[in-house]
1. If mean count of other Cβ atoms within 10 Å over residues 44-51 is calculated from each of I, II, which structure is the one that comes out at 19.0?
2. Comparing structures I, II by relative contact order in percent (Cα under 8 Å, 6 or more apart), which one has the largest value?
3. Please state which of the structures I, II yields 30 when percent of Cα pairs over 27 Å apart is computed from it.
4. In terms of volume of the Cα convex hull per residue in Å³, for residues 52-99 alone, which of structures I, II is highest?
5. Work out which structure the value -15500 belongs to, where helix-only ellipticity at 222 nm (-39500 (n - 2.57) for each DSSP H run of 4 or more, over all residues; to 500) was derived from one of I, II.
6. Who wins on FRET efficiency 1/(1 + (r/R0)^6) of positions 4 and 108 (r between Cβ atoms, R0 = 41 Å, to 0.05) among I, II, i.e. which is largest?
7. Of structures I, II, which gives 20.4 when mean count of other Cβ atoms within 10 Å over residues 60-67 is computed from the coordinates?
Structure I
Amino acid sequence: MQARLRKTVVLVGMMGAGKTAVGKALAALLHAPFIDSDAEIEKAANMTIPEIFERDGEPFFRLKEHQVISRLLEEERCVLSTGGGAFMAEQNREIISTKGVSVWLNADRDLLWNRVKHKDTRPLLRVADPLAALTRLYNERVPVYAKSDLSVTSEPGLSIDDMANRVIDALRTRPDVLEELA
């Protein structure tokens, strides 16, 4: 059975939760476009996220992030992957919940650390003790991510396709989001 999106599915969660990888697989299963908000910000700014953070600071980045997410939610229905901090802003949570549906890819801190510890592309982990920084962010953000419309638990050993199918199962609980096609 196939399904069609009635609303944009917005993937939220920590860095390393799989928002981009799972988002691409989910979009393929739903025959919907996949958009990464960070990639759209980089395209608009003509610079990388780390460069934006370094040159203009996090508050400027968060403003641009809100503008891009708002614009994308007005366009065609898609699977939208957001940066780890995007859902922290109340204005983003409100527009996502109004125009789309938020799905938290809920991975525990140890799984996240295993996925991000060897990457230097995470500006918020470019510190002396990246594990402590990740732990602090995790503890701050989890209560906010818990406000998502839907939550899908990530576990070690689950494939990207398994996670995408778990998201579809969660979306099936929301007839306002997913329309089943015969």
Structure II
Amino acid sequence: MTKRSIGPRTLLYPHPVLIIGTYDVSGRPNAMAAAWGGICSSRPPAVAISVQKARQTYENLVEQREFTISIPPVDYVREADYFGIVSGHDTDKFAATGLTPVKADRVNAPYVGEFPVVLECRLLQTVEIGVHTQFIGEILDVKVDESVIGPDGKPDIGKIRPFAYDSMRQEYYGFAGVVAKAFSAGKEVKR
């Protein structure tokens, strides 16, 4: 197959939609949508998010050194998008969306009460990368709504119903379902 070069881009599929929860110096909750993020270590369990210095979340992360990541379901795509297009410098995003800021148990940061999965993180390291700073946080706890836990006792992505961001088209996409069993499908390849 012939491939066409489209140049260097922030292209990776899928970009997860992550809602970063922080408090400012006065204790006011803030939330920001981020798509530049993902798991970066299994031991210790850690996640990396990239944030521009102009963001209120950047200031909060530097000051507080703790944050949450809430995973929004497709039912809340409008609110999640709003968290990404409005500044926390001059807007109370929780009040505007009607969503509930809940103080995390393990870290000094809020999470979105209506979202089914929450990671509670403590800052391990920062890395300056161009216009972004990458914040690497150790995951101290993961909280999952009972309603999205499957019969096997594990979170069920079909019940969580997360969505992804397409940076090229600037659109959000849902997931169609299971396509294969990991660490099993590859065993069918003949050598």
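1. The value was obtained from structure II.
2. Structure I comes out on top.
3. This value belongs to structure II.
4. Once volume of the Cα convex hull per residue in Å³, for residues 52-99 alone is worked out for each structure, II has the highest.
5. It must be structure I, since only it matches.
6. I
7. Only one of I, II returns 20.4 for mean count of other Cβ atoms within 10 Å over residues 60-67, namely II.
Read-outs: derived from the displayed coordinates by stated rules, not from any lab. These numbers were taken from a predicted model, which means no experiment stands behind them. Cβ atoms are built from the backbone, for glycine too; each structure is taken alone.
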